[in-house]
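Chemist: Dropping the structures in below, format is C-alpha cells.
A short reminder: the numbers here are calculations on the coordinates, not readings from a lab. Everything numeric in this text was worked out from a predicted model, so none of it was measured. Cβ atoms are built from the backbone, for glycine too; each structure is taken alone.
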Structure 1
C-alpha cells in the first residue's frame, strides 16, 4: 500500500529548466554542477533559503565527472556550504524523478524530517565512452561501452533495442503507423499550446539556465531547443526505423539535456513556502511495475492501476494525465487498456516532443501536470511513465 497522507509540494515549489536537444547549448556543462547552480538560483529567485532542506535526493542516470560524489557535492553547492545536507544518489532511468519525489514523501510521512528536496539533472550530450578490464579475454583486451547508444540499443537482460520493445507492444495491439502518426501530430499540437501567448504556460514552471560562453561569458537559456516542426505530411513520409515497424524518428523522443527540482514537505511548511497558500498539492500515491521481458511500453499501465487503487480513485476521477512516452505506442496502449481518450492525455505536450534528458524528464511532466490542474480549478492528476528494463512508475496528486 503506497497511500500517503502527510506529504505536500508547495505551489510553485518546483521548477524545470528548458530541455535542449543533445549536442546543443548544454552539451559542455557538467550536469551535476549545472543542476545545483540552477536550483540555487531558483531558490534565490523565490526568496527561499535553501538551508530549509533537511535531505536531498539527487537523480542522475548518465555518468558525469565526479559522479561518485554527485549527491553530496550537489547538496553542498545548492546550499553554498551553509549547512551540511546529507544526500542520496538515485538512478532509475526515465522514472528517476518520480521515485526521488516519492522517497522524500515517504520520509515526510514517517516524520523523519520536515523538508526533502529532489534535484534531478542529466546530460545525454557527450556521453561517456567507458572501458572495462577483461584480463581473461583474448589478449587481455578491454571491453568497451558507449554509455548512451550501447544501452539504448541493447538491454542485456531482454536483448532488445528500446524501440524494439515498443514495436513488440505495437504488434500485440495491432497499432498502425498511420495511428502512431496521428497521435504524434496531436502531441506536437499540444506542445504548441504551451508556447502560445509568449510561452505563457511554460513560464508557469520553467526556469532558465545559465551556461558558459567562452572563458568569461554567460548565456541564458530560456526556451527549449531542438523541437522538430511536425506535420501530417512530414510524418507520413518518414519510414519506420525498424523493418516492419510503426515508429519513425518522428514518433519517438530524442535525447536531451536539462534539470529540475522539487521541494517535498509537510502541509504546514508547504503553505508557508507556496506562492499561493490557498493552492495545496498533495502527493497521494506511487505505483510501480515491471512488464513482460521486452515489452517496456506496457509497464506504465499496471503502475498506474496500482497508484490509482491506492489513492482510492479511478480514471473517471482524473482531471489530467501526463506520461513519459518515449514511443507513441506507450500512449496508444495505455489509453486502450485504461479506457482513456488518447487525445485527451498530455495537454501542453510531453517528452516525446520536447525531449528526454532521463533523470529530470518525469519531473518536468509532473510540474506541467500540477500547473494544468491548477488552471482547471483543481482535482486529481496522474503521471505515469516507463523506464529502461521494462519497468514503470506512476504517481497520483491532489491539487486544490
Structure 2
C-alpha cells in the first residue's frame, strides 16, 4: 500500500522520466519496473516520505542498471552531522569531527542506533545507483553519518528518530556518541573552490566543483597562477579533483589552455568523489600529458549526463533526469543528443570505460591516524624516482558491461 499523495508523487516521477530523459527505459522495460512496483507495494506500506524515498531510490537504480549515475534525488533540507567518516577497508572510519567529538577521530563506527553498520551497508547498496564501485564507497558514509534525512530512509533506522547513537571502536575500547539532529558540523572540512597552495616548487590547485561565482572567474585565477609561476621556480602543477562532483565542463578551458602553453610537469589527484565534469577535467589534463594519481573516479567515461531538475509536488524531493549521453572517441567526448543517436552507437555504449590512474593510491587506516596524505606521498615518490616522462596514455580501462 502507498499513501495517495505519495502515489501521486510516484506517478509524477514517471511522467517526468518519460518526458525529460533522453532514453527512458533503456536498461529496464516499463513492464518490468511496473511489475516490481506492484510487488513491492503488495509487501510494504509506504506511508511517509522516508519510505517513499527508499522505494524511489530502488526504482532509480533499476532504471539505471549501472549506466546512469546522474539519476539522482535530493533529500530536502538538512545538514552534515558533526562527524565525518570515510569507507576504508570495509570499515567506516571517523576522519574528522567538530570540536565536541574530536576525540572520536580514528574510531571505527560499528553500530548506529543499535544496528550493525554491516547491515546498513547492505541496505545502502540496495539503493545507491553506481557504475563504479568507488562511487558506492563514497555514498556509504553519507547514509550513516551524513544528512539526517538521508539516514532515516534506511529501513533499519526509525523514520521519526532525531537522536543518532553511534557505537565506536577506538584503541580496543567501545565509545558511544549520542548526536542530536540539530547538531551541525562546525568546522570546515574542505578548502574553498578555486584555491591554491604553494609547496616548494609545486603549486596545488584545488578545484572542488566545476562552477563559478562570477563570469571569467577561472580567467582571473589563471592570471594569478601565471604571476606565481613566472615569479618563482615552479616545476610542478597539481590539479586536485578529489572533491569535484562536476558542473560545467567548459569552465576549466582557460586553465587547460594556459597549462598546455608552458613547460611544467602536470599531475591530477582523482578519487571516488571525482564525478561527471570532474572526470572530464581529469581527461582534459590527461590530454595535455598530465599524470593521474589516485583512485578510479565515481563514474564511467561513457555515460548519461547533462541533467535537468524537477520537484515532486508532495514530498518536495528534487529529482534529476539525463538529457544527453557522452561517449569517448579518441580521448575526446562526443555528445549524443537523441534516442536515435544512442541506438546508432550501442556498440560503444555497451562497453564499460573507466578512467584509471597512472599511479594508484589506497588510503589506509594508518594514514588517518597519522594525518598523512597518501596522494602527496605518491606524488613525492614519483618526483623522487623521476618517472614522470615514462607514463603512457593508456589511462582508459575497457571492461565488459556489468549488470
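Chemist: Looking just at Cα Rg over 2.2 N^0.38 Å, for residues 134-221 alone, which of the labels 1, 2 belongs to the structure with the highest value?
Modeler: Evaluating Cα Rg over 2.2 N^0.38 Å, for residues 134-221 alone on every structure, the highest lands on 1.
Chemist: Going by mean count of other Cβ atoms within 10 Å over residues 62-69, which of structures 1, 2 comes out largest?
Modeler: That would be structure 2.
Chemist: Name the one structure among 1, 2 that FRET efficiency 1/(1 + (r/R0)^6) of positions 126 and 302 (r between Cβ atoms, R0 = 41 Å, to 0.05) of 0.70 was derived from.
Modeler: It traces back to 1.
Chemist: Looking at mean count of other Cβ atoms within 10 Å over residues 54-61, point out which structure of 1, 2 has the largest value.
Modeler: Going through 1, 2 one by one, mean count of other Cβ atoms within 10 Å over residues 54-61 is largest in 1.
Chemist: Could you tell me which structure in 1, 2 was used to calculate Kirkwood radius over Cα pairs in Å as 21.1?
Modeler: Attributed to the structure labelled 1.
Chemist: Have a look at 1, 2 and say which one yields 16.5 for mean count of other Cβ atoms within 10 Å over residues 22-29, as calculated.
Modeler: Of the structures listed, the value fits 2.
Chemist: Assign the value 16, calculated as relative contact order in percent (Cα under 8 Å, 6 or more apart), to the correct structure from 1, 2.
Modeler: Working through the options, I get structure 2.
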